[in-house]
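Heads up, there are several structures right after this.
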Structure I
Amino acid sequence: MFDLNPLFEFSRANCIAICAFLVPANLLCTLQTIVFTGLRRPQAQVRQAALLACIPALVMILHVFTWWAIGVVMAPTYILLCLGSTCIGINVWAITAPPSMVRYLKVLSTIAVTWLS
């Protein structure tokens, strides 16, 4: 039988380092997917970027679950879960419906240009 306790202990013992890597990795990888979609890169590149960006998001969610397994339920666990889930949602959106994401990005850019001028 495969024992996951050492992996869970490693996750909890190195929480600060893990989160210090995973939070920027999630944000940057998901931003790359958004940029590729907005620039209308080939769907194969968008799919590859999105699938790659889902890896740190899934690791973050699993990291949060290791804390919940021992009963630690605090604001940071919910914040990290929301970050990971949002990143997965954006990446799935980029894979399944890139035209709607491009339309949304156009609207956002129009609003930003209007607001800044």
Structure II
Amino acid sequence: MIAQLSLTALLFAVMLYAWSQYRRSPAVGLLSLLAALGGLYFVWLPTHATQLAAFAGVGRGVDLVLYIWVVISMLVLLNLHLKLRMQMELITTLARALAIANAREKTSRSAR
């Protein structure tokens, strides 16, 4: 019962975060809200997770939830990696453009 209450409190915190971030990123807010609701469902009805796991060919419901969590985490990490890489490429492009602009400015001043 302590674990259920603790997980419920954490999942409600995720729901509050999802609600507060919905305007900034509706997709992330909605997916976070759906994941938290699914988590609450399985926290309070763990036998349903076990039934779903048996249907999927996994031994226990906890194992299924853990496997899904790993897959979601890997997708989030890949997404973050791609975004960071895109940001670094943009910074590189901006730095090059700034360096070329400064070089042209210096050469035009020295030609005067």
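Worth pointing out:
- Identity of the structure behind 17.0, 63 (criterion: Rg and Dmax of the Cα atoms in Å, calculated), options I, II: I
- Structures I, II were shown, and distance in nm of label points 7 Å out along Cα→Cβ at positions 31 and 79 at 0.2 was computed from II.
- Given 14 for relative contact order in percent (Cα under 8 Å, 6 or more apart), calculated: source structure among I, II: II
FYI, it's all coordinate maths here, none of it is from the lab. Quick caveat, the model's predicted, so the values are computed rather than measured. Cβ atoms are built from the backbone, for glycine too; each structure is taken alone.
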